[in-house]
Structure P
C-alpha cells in the first residue's frame, strides 16, 4: 500500500526486496554516525520486525521510501511511538534515515513534509515530535525546514553518559500550527 506520494517519492509498505538495501544502509558507518552503533544484518531484521509490529499495533509506522524514477528503496521516513522515559513521552515521533546516495537531494524534507500532512490530516495526530543528537546538524536542518519548533535539550536515557550522542534536541509541531501554515 502507498500511504503518501510526492512528486519524486512513494512512502509505502515494506517489501521483501527492501531488506537487503535496508541492511546495507544500517551497516553504513556514515549513515549511522549519529546513532549508538551500526546494525548487524540480524539487528536490521529485528528492527524491521519491530517496524511491522508497530504498523499492526498503531496503524502507522516508518514507511519504506522509494524513489519513483528508479523504483528503488532509499530508506525510511515516517512515524514511531517513542516510549522511553522523558517529560514529553509517550509521543509520536517523525523520523527518517536515508542511504548515503540519497543525501543532498531534498528527499528527507520532501517526504517528511508530506508525512506531517498525512499525520495531521489523515491519522488525526495532535502533536508530532522529532529529536536527534545535538551534533546531528543534517537532521536538525530537516526539522527546521519542515516547520518544527525547537523545544528543549535533554539527555537521552538510552544513550551512555559518556557518549557525545547523549545530548539531544527536541522539536515539535502541533496540529493547529500545521493547519495554520496551509492557509
Structure Q
C-alpha cells in the first residue's frame, strides 16, 4: 500500500479497528438476550490469500461477483468475519410464517451485529464493505463455525476500493 505515511502504522491501526469492530458485534443487542454471534478477525496475509482463492474457485458455481470480491479481499489488510448460530430460543407456539421465529431472531441478531461493526469502522474512517461472498468462502474453508456468515474486508486507501469496482473480464476459450 502506497499511502505516503508509515504503512506499518496504517496496518496496525486497521487491525485495532478490526478488534473494535469485533467488540461492537459481540456487544450488540440480541433478540431475547441469546448470544449466538461468532466473530473472527483474519489478518494473516496467507489466510487472506487462501480466502481470495476460495472465492475465485466458488465463482464458477455461484457467479462472477465472487471473483470481483476476491480482488478486494486481496487488497485488504484484514477481514472481519461475523456469523451466527441458529439457536432455539424457546418459542412455545410456532408462528405461521415461512421462516421459524428462531431463524428470524438469529438473522436479526446477525444483522444488528454487522451493522454495529461497520458503524465502528465508519466512525474510525476505515473503508469496508459487507460481503456475502466472503462469508460463503470462509464457511467452505472452515475458518468460522457458524450457520450464517458475512465477511467485512478492511482497507485504508485514498479512495475506497470497495466501491466503483470492476467486474472481472470473461476468460477467452
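Read the figures in this text as sums done on the coordinates, not as results from a lab. Because the structure is predicted, anything quoted here is derived from the model rather than measured. Cβ atoms are built from the backbone, for glycine too; each structure is taken alone.
Consider the structures P, Q: one of them gives 19.8 for mean count of other Cβ atoms within 10 Å over residues 64-71 as calculated from the coordinates. Say which. Derived from the structure labelled Q.
Please state which of the structures P, Q yields 18 when relative contact order in percent (Cα under 8 Å, 6 or more apart) is computed from it. Working through the options, I get structure P.
Computing mean count of other Cβ atoms within 10 Å over residues 48-55 across structures P, Q gives 14.9 for structure P. When mean count of other Cβ atoms within 10 Å over residues 16-23 is computed for each of P, Q, which one produces 15.5? Working through the options, I get structure P. If helix-only ellipticity at 222 nm (-39500 (n - 2.57) for each DSSP H run of 4 or more, over all residues; to 500) computes to -9500, which of P, Q did it come from? Label of the originating structure: P. One of P, Q was used to compute volume of the Cα convex hull per residue in Å³, and the answer was 128. Which one was it? Here the read-out was taken from Q.
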